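Values in this text are rule-based calculations from the coordinates and carry no lab data. All of these numbers come straight from a predicted model, not from anything done at the bench. Cβ atoms are built from the backbone, for glycine too; each structure is taken alone.
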Structure 1
């Protein structure tokens with residue numbers, strides 16, 4: 001019987017996926033708040049929701065069961081009862097900077113007065129200061145930054161469900177995310193895995209939990225095969241975290257034998273490995289040419305376990321060769337974003353032209369706005385399913401970013 005999480009490749013037929021439909025959180029902030037919240041623009045919510053529904057319908061039309069993060073969180077909390085709701089809320093408030101005190105108490109009272117659905121939606125959307133009938137009576141509360149409108153910041157990045165956790169084999173990593181704007185997000189996945197009837201007590205492995213030091217995010221974690229995973233050394237994922245997850249996969253006899261670490265530029269446009277590199281078929285990958293040096297060189301390391309149980313690391317520069325080696329292939333088709341044209345590649349990569357989601361071998365979901373890259377994929381024999389993207393793309397994430405595969409068929 002298949003576990004509720006089972007992912008042994010990037011390309012096996014996608015059976016179950018978790019999404020988050022954009023809600024009030026994606027417009028509940030001002031332009032001045034965008035750097036703090038890691039956003040470059042404010043999407044027009046009604047159109048963003050229509051585009052996301054188009055994405056979800058495209059997946060359903062291709063036989064994928066679509067689950068929603070917000071609904072799973074509510075079901076998990078209701079399964080655990082009032083005590084779990086209080087525990088979850090206490091942890092959420094603590095991680096929002098209110099471990100105790102009058103503000104903690106006022107927020108707790110306010111949020112617990114709601115239904116579970118209302119509470120979860122409100123936490124995701126953010127709690128403004130003017131929502132609480134609150135008169136500060138201690139120094140900490142009185143000294144709270146008066147000009148800032150929120151007690152609890154909104155979480156506009158939640159529709160990128162790929163990052164807070166990553167499915168790997170019959171388990172997952174629940175991630176310690178890099179920036180404060182996103183660190184609370186993985187708490188939702190922790191609650192789901194521990195308490196939702198679909199996932200709790202199902203023998204799932206948590207390869208790395210969110211309390212482990214060292215940053216790592218799911219956009220950097222790619223399951224290339226049932227024995228190989230690739231992880232980006234990036235703005236959002238550290239080399240130390242990669243070593244840590246490699247040790248745990250090897251120690252727990254997960255079946256994964258190699259971790260391929262790939263270093264990419266540390267900048268906002270290329271924040272995760274999957275913004276510049278994705279697997280789309282047995283021997284085909286998208287790649288943003290801007291990450292490759294002369295002759296297709298890029299720093300990469302194959303991490304394995306030696307006979308003494310220690311990590312062994314080999315450095316490589318030729319991306320195509322290292323992929324052939326770890327996957328046992330005779331050849332690799334690296335398909336450049338924008339057809340390799342530097343200007344088009346940079347433009348379409350900014351709008352996630354490299355961020356393709358494979359839903360079966362050779363079948364990918366892409367943003368329709370990246371028409372040059374989409375045509376190149378078709379010329380390489382791929383079936384391309386385009387989805388609407390004018391507002392969703394403002395968040396700097398594409399179809400892979402917006403999806404967390406839970407179950408894929410084995411190859």
Structure 2
């Protein structure tokens with residue numbers, strides 16, 4: 001393998017600059033994507049950047065997007081070269097699409113360049129296939145392109161050709177649509193109407209493809225639907241679609257964080273299917289749970305899901321016990337999450353004693369300040385506890401006093417600085 005690599009890389013010594021982008025493309029497609037390989041390719045790109053035309057730069061950007069190479073300086077150099085070439089060359093529709101999609105994969109955005117390329121796409125919309133239109137929408141939403149009205153109108157065009165796209169592309173379109181028609185845009189009547197039209201077309205298509213789509217793509221549909229709940233006018237249609245999607249989501253093949261996200265989406269959608277949650281989702285969470293992935297952040301999300309589940313199964317109660325025990329030990333590494341943790345402990349009416357003991361130890365060794373919101377939740381937990389917490393009360397009062405002193409000191413410092421500026 002090393003001999004083959006050396007032979008291929010030696011070719012860079014004997015070719016013209018115009019051939020370099022295509023040899024880089026060949027190398028990357030053949031799997032030469034180790035850090036040293038990509039560094040070598042980027043050095044060749046820098047060396048001949050001023051000799052590359054638009055065709056070459058487009059090919060290079062696309063090639064570097066395949067292994068998702070992280071090199072902001074390189075992409076800025078390529079982007080600047082593209083903008084310079086646009087002054088002397090007009091990009092084709094195909095080149096415009098390729099550049100947009102490459103930037104989307106790399107999560108690299110040059111707003112001036114992207115706006116120019118989107119203008120070319122818009123002017124040639126009738127010639128663009130549904131497949132390419134979906135990939136453009138997927139990329140532009142990744143890049144947070146600001147013109148949501150334009151994206152909404154493009155998504156309506158894409159929805160006319162749903163039968164032409166693959167299951168993966170359908171999931172990409174659903175995710176893109178959920179980013180375009182977010183709930184905060186409900187005040188925009190046209191955007192809201194477009195979103196509802198899209199949902200009326202997407203729901204039947206998602207439902208009909210649930211049996212052939214992968215578990216991950218079905219999960220992506222559920223995520224998108226949870227973000228577009230405000231666009232759904234028929235609860236029955238939503239339930240039927242979710243029934244089909246969840247029937248074909250095999251939780252055992254999903255990652256732990258995917259399972260937590262799925263749990264959150266099910267709760268957001270108010271989907272009540274105890275068989276799925278208790279017999280499929282929760283056992284998979286327990287099976288995938290490890291010391292490494294059982295973080296405080298994940299456990300707070302799980303606790304929030306479990307807090308509103310109603311009557312818990314035995315496996316759910318076991319998961320809840322694990323989450324509470326783990327949080328009572330780990331939450332102190334994340335002071336900003338203390339308020340949220342005590343709020344959920346109070347909501348679930350869990351025994352606050354381990355958390356209060358942990359808080360007392362935390363305050364004794366750290367002298368950290370507590371905000372008023374956290375203090376209120378903690379005092380609520382203390383009232384529910386059967387034990388006396390006199391020492392903890394003193395520590396909390398000391399924390400409040402310390403915070404007040406720090407605030408006053410900062411105010412005096414600001415006032416002194418302002419006075420010096422005036423003088």
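Quick notes on this one:
- The greatest value of distance in nm of label points 7 Å out along Cα→Cβ at positions 228 and 252 among structures 1, 2 is that of 2.
- For helix-only ellipticity at 222 nm (-39500 (n - 2.57) for each DSSP H run of 4 or more, over all residues; to 500) computed as -22000, the structure of 1, 2 it came from: 2
- Among 1, 2, structure where volume of the Cα convex hull per residue in Å³ as derived comes to 141: 1
- Entry that produces 23 once relative contact order in percent (Cα under 8 Å, 6 or more apart) is calculated, selected from 1, 2: 1
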